[in-house]
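Listed next: structures, encoded as structure tokens.
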Structure 1
Amino acid sequence: MIRIAAVGDVHVDKDVVGRYRPALEELPGRADALLIAGDLTRHGTVDEAKCFATEFGGLDVPVVVVLGNHDHQSDRQDDVTKVLTDSGITVLEGTATVLEIGGHRLGIAGTKGFGGGFKGACASNFGEREMKDFVATTERYADALRDALRSVEADALVALTHYAPVPETLAGEPPEIFAFLGCYQLGQAIDDAPTALALHGHAHHGSERGRTPGGVPVRNVAHPVIKQAYNVYQLLTDAVDTKDPELANV
């Protein structure tokens, strides 16, 4: 059995330091790894990245993250990434990592992702150069996630993104902004690999549960949605159907 703790959109700055730590200190008894689905900071500054590293670093479980749009706000995403990696936190962007947990291999592939919308209401690669560039960005992130997922040999495979791969987990947000919250190409990438679970954030007013067209469970773990320090999901257990891995919320 593999237990994954997950949260997103924690938006850490100096005023948040200490808020999550008591629950994080309990992680070793509750989960084998912590995954964070972007928006680690408020404005993507180096100082905020250091605050995040103070709050979420130095735990007794591996911490794996992707950046979110807030983490790009100050155009210091490379510096933010360095602060995090120097603190022992794994940052994924079109890349993957494998964790050895209890004799099993947990593969995690991640990307920030991008917007673009969903079938029937999405941007298309047609018209002005600006629109083509927008869609090309969407496709670049999705292709990188697909390649990362396919590169992994593991007993259980998790996709970690900031932007949503399906519209179901955006329910509660204004439909007019769905195109800025996720894109169907991420869902296609997830379905093109033997993915067991997809985690994302970004949609603060969205819904928790959804599925890709191929049936992969999707969970929106944005902190305003789950309303706690993290949710816990279990994989590779005989007790629960692995197609619905949500077992325990803590």
Structure 2
Amino acid sequence: MLARLRHAAGHRFQFLPVPSWDEGVQAVLRRPVEIGVVDPDLEGAPTAQGIQRMRALFPSLPVILYTALTPDLAGVLLQLGLSGVRQVVILRHDDHPQRLGDLLVAEAAHAVSRQLIEAIGDLLSGFPGELRWAIETGVREPAAMQSVKALADRAKMDRRTCLRWFAKAQLPPPSVTLTALRVVYAHRLLQDPGYTIEDVATKLGYAQTRSFNQNVREVLGRTPGEIRLSLTPEEALAIVRERYFSRRQLRLVKAS
């Protein structure tokens, strides 16, 4: 099944196999996981429990159920349908590479990071393709993009050129922009009950939770615990746009 997924995905996705539901939960907490491709038979017998647990902890995580057809599967599928699992693929029945690839792409569009990238698309419209892709990678994998040099290297340009592109677009410096977007991403993760504040700090690449707390205060004016309860994702993004990107918004209004 993993070989079929890799063949269908090509270079568009990387996969992180896990041997148990506990390790699956830890992978979501610590790694830049955007989709769960799950098999109710993971631990030896078909059961809905592990998948239901994932859904309860991380309701924002898109899930594709990929499994073999067995006599015990019908009851499991009924339970998972009631838990909100809608995408089901049966091994050697409807897992043609084209369908698998299309399904992965479609479900990835619902991932938290992809939704944020879509929401800030207008801010990145003037950047060259490689720099835009590097910024989007920084949103999807914040732990891997902790400095301007890392961003410039990913975009295959020098640091000074990277800084000039941000100035030309009337955006804050790359370090400020990435920090602001990282905080918006953190807020969206904190909407899932499975994440603690410490989990989100680790997932985003912070060596210390204290530094994460400080960035959240600087960007949104509240603690992580407060933003979790008091702001919707739309409100958090609106605050960041107003505080950090309003010059760009004014330029766009004048241009229109």
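We did not get these values from a lab; they are worked out from the coordinates using the rules stated. Not measured: the values here are computed from a predicted model. Cβ atoms are built from the backbone, for glycine too; each structure is taken alone.
Source structure of the calculated read-out (relative contact order in percent (Cα under 8 Å, 6 or more apart), 17) within 1, 2: 2.
Quick check: 0.40 is what I get for FRET efficiency 1/(1 + (r/R0)^6) of positions 90 and 138 (r between Cβ atoms, R0 = 35 Å, to 0.05), calculated from one of 1, 2. Which structure matches? That value comes from structure 2.
Each of 1, 2 could give helix-only ellipticity at 222 nm (-39500 (n - 2.57) for each DSSP H run of 4 or more, over all residues; to 500), but the derived value -7000 comes from 1. For which of the structures 1, 2 does the calculation of log10 I(q)/I(0) by the Debye sum over Cα atoms at q = 0.13, 0.21, 0.25 Å⁻¹, for residues 2-57 alone return -0.34, -0.86, -1.11? Checking each candidate, the match is 2.
When distance in nm of label points 7 Å out along Cα→Cβ at positions 122 and 210 is computed across structures 1, 2, the figure 4.0 traces back to 2.
For structures 1, 2, which has the highest computed value of distance in nm of label points 7 Å out along Cα→Cβ at positions 26 and 50?
On the way: 1: 3.1; 2: 1.4.
Going through 1, 2 one by one, distance in nm of label points 7 Å out along Cα→Cβ at positions 26 and 50 peaks for structure 1.
Looking just at mean projected area of the Cα convex hull in nm², which of the labels 1, 2 belongs to the structure with the highest value? Result for mean projected area of the Cα convex hull in nm² over 1, 2: largest is 2. A value of 1.00 was computed for Rg/Rh (Cα atoms, Kirkwood Rh), for residues 66-105 alone; which of 1, 2 is the source structure? Only structure 2 yields this read-out. Which one of 1, 2 has distance in nm of label points 7 Å out along Cα→Cβ at positions 10 and 170, as calculated from the coordinates, equal to 2.7? Going label by label, the one that fits is 1.
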